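Engineer: Quick heads-up: structures coming right below.
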Structure P
Amino acid sequence: MEPSSTQKLAILIDADNAQPSITENLLAEIAKYGTANVKRIYGDWTQPQLRGWKEILLEYSIQPMQQFGYTKGKNSTDSALIIDAMDLLYTGRFDGFCLVSSDSDFTKLAARIRESGLVVYGFGEKKTPDPFVAACDKFIYTEVLAKEDEDKEDRKRKPAIILKQDTKLVNLVRNAIDASSDESGWAHLAPVGSYIAKQSPEFDPRNYGYRKLGELLNAMKLFEMEERRTGDGQSKALYIKDKRK
């Protein structure tokens, strides 16, 4: 399912595995994909370590869900979130879910939601285990969201020499261009981006210091880029081609 501002989304946050400092930028990011019809956060609110969250829940209209830790060493919060997610899934009222956690325990949940034809957006730190990342349609690292508070012009952009050495990135882009190009080797940037997203849920130009895909690909110095006017002649579209061809 393609992102749409009309998508009805349920946001479920694991308070034990997310930082309250990202809340504003997290919700702004989610707004790119749809409307948050449900915003819930799970944790044991009797514990002092969640104080930071308690101070901002009312401001952002996030509903706290209380879950006591019944057994020492066991995370009952995860179970409560999963049960609620399945209840919400069965209502049939949502187009997608936003799971905010760095915990691999939600891998099966993400996979189950996608089996039902709904989209899953994951949000977690870069330490998030690969299986959970792969189980989502798209995964955004929260370190990127935290950086949104900094001066955007001061972001550390990785230079071409570093980008060219990233074999995984280079192959990912080249495969996307091959799959999306016409007989002349040129590909419209939009389907290239869609292909990349399907192959690598965690891909985000901001992980490399660039706000947009076009900026990142141009910085790699491996591709030709060309702006062309669309059929109506009023707007432009970006096309890309591998310099090797």
Structure Q
Amino acid sequence: MLLAIDVGNTNTVIGLFDGEQRLGTWRIRTIRDATADEYGVILHNLFTTGGIHELKLEGVIISSVVPQLGVALEELCRDYLKTAPLFVGPGIKTGMPIRYDNPREVGADRIVNAVAAYEKFREALIAVDFGTATTFDYVNRAGEYEGGCIAPGVKVASEALFNQAAKLFRVEFAAPSRVIAKDTGSAIQSGIVYGYASLVDGMLTRMFAELGFRPKVIATGGLARVIVPETKHVDEIDDDLTMQGLRILYRRNRPTGGE
């Protein structure tokens, strides 16, 4: 079995694989000051609830954009999982050349998504991830990571709106029936959902123009299924993209080597 952990700024996604078969996926809040013991209890409860009572781990791979959790995750793997973790970061074999001015600046999650998307389609593409930030990452036809862009995530922008505008209130992330809304709740929903759909389409249009052609566009992330249906340029949603990317990267770096 392989345990894959993707630590984002807002949520942590945990996946368990038996070969290429995914046995389960769980999403929890990222707790920046959590201890190894707390994570151990969380994992035990998740696996037990999921009907997994015996772990026979081959390895653990971790992608994290929260550096302060590194020690707790190391201790979790050592004390509870009895397995040395593989962290996605400098030195890991990705199988993908990184054409960034400083490759160390690229977030682990962006590389994981790019690797998974190219492995799946084997063509030029843009991966859009709706996470704490909304990221756009371009991989060329040769499978080289060329770079991309980063915008504030839907929830980040929404929280800023609610916190700074005293008379506005939190709403469900859902598309209202009209863009020109007749009540405040629907007006906020319109701005959030249709506004972010327009942001995505606008950024993609600019990327297409700069590239001189239209690559395939694949989306992932927590709010992809809310925003993407209102876009024009996203071809496909893959909720499992990051987990599959971690599985692929572990395969490329496991002690036995190769793919």
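Engineer: Comparing structures P, Q by mean count of other Cβ atoms within 10 Å over residues 20-27, which one has the largest value?
Structural biologist: P
Engineer: Next question, about the same structure. Given a computed value of 15.1 for mean count of other Cβ atoms within 10 Å over residues 60-67, which structure among P, Q does it belong to?
Structural biologist: P
Engineer: Hey, Rg and Dmax of the Cα atoms in Å derived from one of P, Q reads 19.9, 65; which structure?
Structural biologist: P
Engineer: Then there is this: Have a look at P, Q and say which one yields 1.39 for Cα Rg over 2.2 N^0.38 Å, for residues 68-187 alone, as calculated.
Structural biologist: P
Engineer: Sticking with this one: Compute distance in nm of label points 7 Å out along Cα→Cβ at positions 108 and 164 for each of P, Q and report the one that scores greatest.
Structural biologist: If we compare distance in nm of label points 7 Å out along Cα→Cβ at positions 108 and 164 over P, Q, the biggest value is for P.
A short reminder: the numbers here are calculations on the coordinates, not readings from a lab. Note that this is a predicted model, so its numbers are computed, not measured. Cβ atoms are built from the backbone, for glycine too; each structure is taken alone.
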